[in-house]
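Structures are listed in the sections that come next.
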Structure P
Amino acid sequence: MNVRLIEAAVVVGTALFSLVLVVAVRRLTIRLHLFDRPNDRSSHTVPTPRCGGAGIVVAVIAGTAVLVRVTSAPSHSLVKLLAAAVLIAAVSLIDDLRTLSAAVRFPVHLIASAIVVMTIGYWQDAAAGHLLVHFGIAGALLTCLWIAGVTNVYNFMDGIDGIAGVQALTAGTAWAIIGLNAGALPAAIMGAVIAAASLGFLFHNWPPARIFMGDVGSAFLGFLFAATPLLVPLRDSLARAILVLWPFLFDSTFTLLRRLRRRENIFAAHRSHLYQRLIISGRSHRFVTTLYGLLAVWGALAAITMSRWVLLPLALMPPALWLFVVRQERA
């Protein structure tokens, strides 16, 4: 059989495996009464099983193992990356079950980030268009902060049905294509299995969701999306990483700066993300998830092509998103 067909079959199999795993996780969480119950900060109104992201974690690991064997790709970097990501998933699963403080979770995120930096590498310089920034040894610290930060951003943004799964499907597909174009097979494998596992999960999480991803899935995905660009030997891989995740990064950064300006406690729970404000203004989960998905697709196209004709319209999208939210709130 053609090797490409085998690779495609493995990706499809990963999606199906994820779909089945999430069914099993949902049944287990219902049996154990592990529900995410609505409160005054929730965007849902019905108790819903959580920890569905555990299916994504297992599917990504299994899919990666099979694809590495089929393609004979170098596996050292993938093993190190997944080992650190499993550490993130483990502490996040405990957080889903027992609730851990940020004082416990964030140091673990930094440790996992440091493992990646020490075993895979870090950004010593980064390019964005004609601008080249040299970080030197400081790049190791900046890379650690980037990975830990994106891990938490992705977790914060997983607040409504489907939004984190759609972003993962889009970003994973983007990294699969970028990795193939750059000759970085490990990055292509990681992107492909993330996209496949997220697609399988979305069958259960598309609005109205039958199970939530939980921190075990969102933190795991955020960590991988922050670290996978290190597997791509391109100077502009950091710029591409930002483009791929721009809706989540912009929403979180804008919200943080807005709360700082208002002198709010940034560590306190809130419902002031742009996507949450759209829900409060009356828009449905399906509408907001679709909107963010379309924005993510444009960011993925920009990251893949790095074309000015795609990048220029993208520059207008952050302010356009903010203005749209404000208009919805005033309507």
Structure Q
Amino acid sequence: MPTTTDALTEAAELARYAPSIHNSQPWRWRVAEGVLDLYLVDDRVLPVTDPDGRLAVLSCGTALHHARTALAAEGFIVEVTRILDDTHLARLAVTGREPVTPEAVRLVQTVRVRHTDRRPVTAEPADAGALASIAAAVAAEGTGLHVLRRDDVVELAAAASYAQRAESADEAWRAELAYWTAAGIPDEVIPATTPETTVPGRDFGHPGTLPISGDHDRGATFGVLYGAEDDRSAWLRAGEALSAAWLAATEAGLSLVPLSAAVEVPYTRQALRRLLGGVGEPFLVVRLGHADPEHPGPGHTPRLGAEQTIERA
């Protein structure tokens, strides 16, 4: 049985698998006796794409949920304190032990296989039960998932296209994207040709080597993660909700792809608010569907070493 300090260290190591904007991994962990602290790393925040740090904090939220998942799989009960200051985003304090459930152990394995697959999904729609389980996982993290109607997807596509054009016209944005793509997004996970998708995915400025089919993703389901507030606490919880949704989708046999372009541009973020009908603030768009089984999917993107993201008190 691992010691508390060992378990906290292993949780921080598992959190290295968490997804992040441009694979920037903007987090740092500090392990102490019975406590695991999460910090935002300012040097890994994207100042052009994400000047408010919205997506960086959300990314840290995915790492936080991954760490919580690891601790639950070892039977540790933790108390979570969120947003202690601008960079000290969370503290996990171990308060006890409980029996380990098979579901908790299974989720840790899901963390290890979860990945981003930017290929078009198949024409088979996502099962209503699977979508309900994903929405429930999001709700459990204090965030909402608004599934868009087909008519709303047309407006989403227009907003995403506008955002991509606006960003691509900005030289500083192109330079930032090129830097982070070269640093952590290999060609193997970037489509070799532009996918036939209803809502455009990220344009990385160059083709990769990921083979894709010529199919159109007519079976895709699009949703918006949202919350009541638009502050750092809500962004962090949205990241935890994204992690929970991604794990639930993976367990249901669905591919999930985050689409952030429309929230990166203020004008199109307002369009997302309209799609939400005033029920909340948009944090991220997600695409759900069945991955194409006839073509090999992408591998995992590289991660920073544990020595770069974890320190001991």
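Laboratory data are not the source of any read-out in this text; all were calculated from the coordinates shown. Keep in mind that what you see is a predicted model, and the values were worked out from it rather than measured. Cβ atoms are built from the backbone, for glycine too; each structure is taken alone.
Consider the structures P, Q: one of them gives 3.7 for distance in nm of label points 7 Å out along Cα→Cβ at positions 15 and 39 as calculated from the coordinates. Say which. All intermediate terms of the calculation are to be shown ahead of the outcome.
Working: P: 3.7; Q: 1.2.
It traces back to P.
For volume of the Cα convex hull per residue in Å³, which structure out of P, Q has the highest calculated value?
With respect to volume of the Cα convex hull per residue in Å³, the highest-scoring structure among P, Q is P.
Where does the value 17.0 come from, among P, Q, when mean count of other Cβ atoms within 10 Å over residues 47-54 is the thing being computed?
The read-out comes from structure Q.
Assign the value 1.0, calculated as distance in nm of label points 7 Å out along Cα→Cβ at positions 167 and 295, to the correct structure from P, Q. Before the final figure, lay out the partial values.
Details: P: 1.0; Q: 2.2.
Matching structure: P.
Could you tell me which structure in P, Q was used to calculate distance in nm of label points 7 Å out along Cα→Cβ at positions 79 and 263 as 3.0?
Source structure: Q.
With mean count of other Cβ atoms within 10 Å over residues 135-142 as the yardstick, tell me which of P, Q scores highest.
Values: P: 14.0; Q: 17.6.
When mean count of other Cβ atoms within 10 Å over residues 135-142 is computed for each of P, Q, structure Q gives the biggest number.
For which of P, Q does helix-only ellipticity at 222 nm (-39500 (n - 2.57) for each DSSP H run of 4 or more, over all residues; to 500), calculated from the coordinates, equal -12500?
Computed on structure Q.
If you rank structures P, Q by mean count of other Cβ atoms within 10 Å over residues 31-38, which sits at the top with the largest value?
Result for mean count of other Cβ atoms within 10 Å over residues 31-38 over P, Q: largest is Q.
One of P, Q was used to compute distance in nm of label points 7 Å out along Cα→Cβ at positions 87 and 111, and the result was 0.7. Which label is that?
The structure behind it is P.
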